[in-house]
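Rule-based calculations on the coordinates, nothing more; no lab input. Just so we're clear, the structure is a prediction, and the values are computed from it rather than from any experiment.
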Structure P
Amino acid sequence: MRERLAFPVDGLQQALQTLAERPGVREAAVISTCNRTEVYTVMEPVSNADTVLHWLAGSHAVDPEWLRPYLYVHQGRDAVLHLLRVIPGLDSLVLGEPQIGGQARTAHLEAAHAGTLGQVLDRLFQHGFAVSKQVRTETGIGANPVSVAFAAVSLARQIFGPLDGYTALLLGAGETIELTARHLRQQGLTRFIVANRTRERAQELAAEHGGDAIPLSELPDRLPEADIVIASTASPLPLLGKGSVERALRKRRRRPIFMVDIAVPRDIEPEVDELDDVYLYTVDDLQDVIQENLRSRRHAAREAEEIIELQADRFMVWLRSLNTVPDIRRFRESAEAHRDVVLDRALRRLGNGETPEETLRYLAYSLTNRLLHGPTTRLREAGEQNDKATLACARHLLDLNDNDVDERRHPLPTAKRKP
């Protein structure tokens, strides 16, 4: 189902534009990954989620009613909370994984290029990126590896420190080895040897990362070059025995080798662990690391949820403030119009020979009268009608404090210092 509803990046802008043409859709963005297809919209108040449902079904040639049972729909604050959880990886299969943050940035960028990203969604995504950074800075949600490949590379860093300058020997060329190579490159390692039963696949992976491809028969000769060995093949028998590793250590003059055997059955004989200067880890060792790190991430996730709840409330405060923008704009425009009229008259009076002091007094008096005429008229009417609710709102809106007014009318006596 996820495959049928996925959006390829190269067609996403056109798809967003067709969604924005639907009645009631003001803004739109789509996050589409291997694990989710999510449509974010700002809709007219009278619209409903069926508009998006029918567009999503139509864009992938599926029946809307077939699709409906599999959808989740979040609105208002729930939608805000959801995106704030998605971007830092709290809603991912692998808790706290970082890739979704980049995929959300792609969704934001594609919507911007499509012209479907308006004020609200732009602010929401930007807020989400900032919250994700806060979550990753203030909690340990992304600090510990939770994949076999990443755990292996993290253990290598614990032993060697920075990995630039070291050489990795990769046994196999499958998905796990490919992911391991990518993590090693990200940590600065640039020298790779890829050994695989099928040389073509080894050459493909080696070319991608700038390494050498070798057949399995050359393993004993190239092993002394390797500081890090990661093994994950489908071989029924071990590819590296204790004797070949011992010979490699002698050629290395006892420089240590870090080995991770992810394969089942094993690619490296268990007896290799008996050798000095070899750090051998199996998939079981890595699972212990991963489970401990998952527990740590779950604890960090609880801390992250508190941050997200607070930040969702802050976004909703901003969103509600948008309702007042037209009124504020009209109020300011009215005040500026009064200012321009009075200023023009004051300048004419000044040009006709009136003194600057007289002109300033006229300007202050006239502008004050113009600005206060409307509010004072409404206040007087509310008083005449005993409209206590309007009077209370006016006092709050105009910042009228009874104590302040009394003090201005009847100033408190000041103490005089005795000579």
Structure Q
Amino acid sequence: MTTVDQKELDEFAAGADAWFRENVNPDPGFMTPLTFMEVGTDQQFDYLRDWQRKVYEAGYLGAAWPKEYGGGGLGDKFQRAATAAMRRHNAPIMLNAIGLNWTGPLLLDIGSEENKKKYLKGILSAEDIWCQGFSEPENGSDLGNAQLKAVRDGDEYVLNGSKIWTTLGSYAKYMILLARTNPDAPNKYAGLSFFLAPMKIPGVETTPIRKLTGEYGFTQTFFTDARIPASDLMGAEGEGWMIAMRTLEYERGARGGQAGGYVLTPFDAFEVVELARRVKRDGAPVLDDPVMRDKLVELMIEAQSLKLCQERGKVAPLVQDNPMALPLSGKLMMTEFVRRASEFAMTMLGSRAAYYVDDPEAVDNGLWSRSYLNAFSATIGGGTSQIQRNIIGEHVLGLPK
């Protein structure tokens, strides 16, 4: 274990706090996305891309990634200190979510030296935006049944099919892609392969998808005889399912190595308490209603328990009986909590919850409506809540399929 110089860490943390205090702009003049799945305009994209680059160049993103690949070469505690400073000063989200949180850690763990040098620095600087090509229109949550075809032709693969819910697909330079290379494999999983595929090539087209929130954070991506180099294959043919499952462990927070920052605006449950103080019913604050107050206390207890579970997961002796229980349940518990807490905020607002962004009658400029509508995408992405419950049942509780 690397020994951390406490004085050096304290100085780094103080520097990060001062830098974010000075550089965070609370009002850039337009609506800033709450999540990376909400980036739907060029203005938002350019702003967040510039912001990520600025944070990276200041040394507060990728601080724990190796120096030889563009990182800071410091320990995880340094990056955690920088991320904590971002939260304190309500900094904008990091844009390059798939690159920072999934592709980057995957490359650091099992990628080739060539690919680490080729991709990692561009991920940190936001020069190279990544998207994810897992879900398909006809297969829903059955990821193992992915049908996009990748046929070997000399030194290339020819891709045909489509992927859906490709967040930032219209802006991405690369995609982590799960494709079927062997339709005759003995089982559906053995026929899948994993690619680090370029997006800006002939035969690849994206179509924006309008979300419940009214913006275009998702796209559908179409591949029509698109050719990519055979060297874009990660691992060997037929290893795609294994690599995809490892990737989902990063996405669900069950495996570490992420670059830092956050790609979803952290949900502060205590802001719901403050809302209950401000919003009135029959001339009195909602907080004075004993029924509403009781429900609010339940939410605060749950918020604290989730926080303690995160801390408990870091202490090996406390989870030795079932070390994967907390990591595998974290995504389900947190996303469902945020959805319910946002729904409760909407309940407190009553009829005023119907007012959305930029409506003069909207409370906090429609923040709570946005938060509630956005919460659903988090309960679907990375595996639906129903799929997460299956995973916990099978891999934590040992229940049969």
Structure R
Amino acid sequence: MTDPIVLVGGGLATGTAVRELRGQGYDGPLVLFAAEPHAPYERPPLSKGYLLGNDPLDSAFVNEAGWYDEHDVDLRVGVPVESIDVAGRTVHTAGADLAWSGLLLATGATPRRLALADESGAPVHYLRTMDDSTALKEQLVEGARIGVIGGGWIGLEVASAARRAGAEVVVLEALDQPLLNVLGSEVAALFAQLHREQGVDVRTGVRIEEITTVADRPTIRLVGGDTLSVDRLVVGIGVSPTTDLATAAGIDVDNGILVDAGLHTSAPGVLAAGDVANVDHPVLGHRIRVEHWDTAIKHGTVAAANLLGDEAVADDLPYFFTDQYDLGLEYVGNPGPEGFDRVVVTGDTEGPVEHRAFRVWWLRGDLVVAGMHVNDWDAIDRVRELVGTEADEAALGG
């Protein structure tokens, strides 16, 4: 009997890949290991629809509950892979060794910890897993006071959900603006303004000196002397790729598992996908590791094809989306290590939130390295068309 194709990880990349493998006609054995006690699920609902109370938790699962049995997939939930033997082509779990004919690593990422918070004894939330989201959702109630450390996408989405639930929110960001490194100062200021308009206490350029617990409530002392007390603390200061398995197996790692455009690692027969994969991107011309929904889907599709001997490449431009209050956006591209030197904003950035509709373009010289629309839902095709091209300001306004 042929050794199975083995997939490691319980996220969108493996859930997509296993479906694609069956869809592309592979009828051999498939084994999927998910360390969490859940079938593969996608993460956007955890900080968006589910956390907001708009969507049921079941909407996060990649495939329906009976799909794995119906398609003869050996799904092993709550079973972490402990090590990989590249030369012997086996994976080791607490139960046994399992040989593989092809291996996909989609081990995702792990939230960065904040020692000041963890050591304080305060009730602290990190948002990464389905269980994390459920636990946090129970705390987002009217009148609660929620402190969010970190003004990135996760922190701002949590702030939006908390305000929707009627909670008071304070966001503490070390940089001069939330999302500063992603969006640049001008556009980042628009997001700070949005949250302040919705009643969020957005504090930028702050440093935390100490976190203590008083009567089961976290108390945060900032450098400079200000203190504030909250009921719950949410830490969202980024994630680190989960590369332990790959590193121990001798697979090349540097800010993720290094892969080529076809998602092949340095180990024969081993591919990597999703948040953990640092891809030599054939269009962007530089390496990139993307932690977003669309990339996980595209990687799952490419990985499935190449596990079957194809020569597919992961050449789609990075894409992500977010919804905060009545503002939604879609972003395409990546400025890369050379960054951008100017930003062009067209459209209406003022007025009621639901009426704001604008586009943002990040340029290096005349090259459009990234583009975004906000509440301009007919614009996404135009954004995709212009990113990666040279364009003058007249074209950007059209």
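Of the structures labelled P, Q, R, which one yields -18000 when helix-only ellipticity at 222 nm (-39500 (n - 2.57) for each DSSP H run of 4 or more, over all residues; to 500) is computed from its coordinates?
Checking each candidate, the match is P.
Give the label, chosen from P, Q, R, of the structure having the highest value of mean projected area of the Cα convex hull in nm², for residues 152-343 alone.
P
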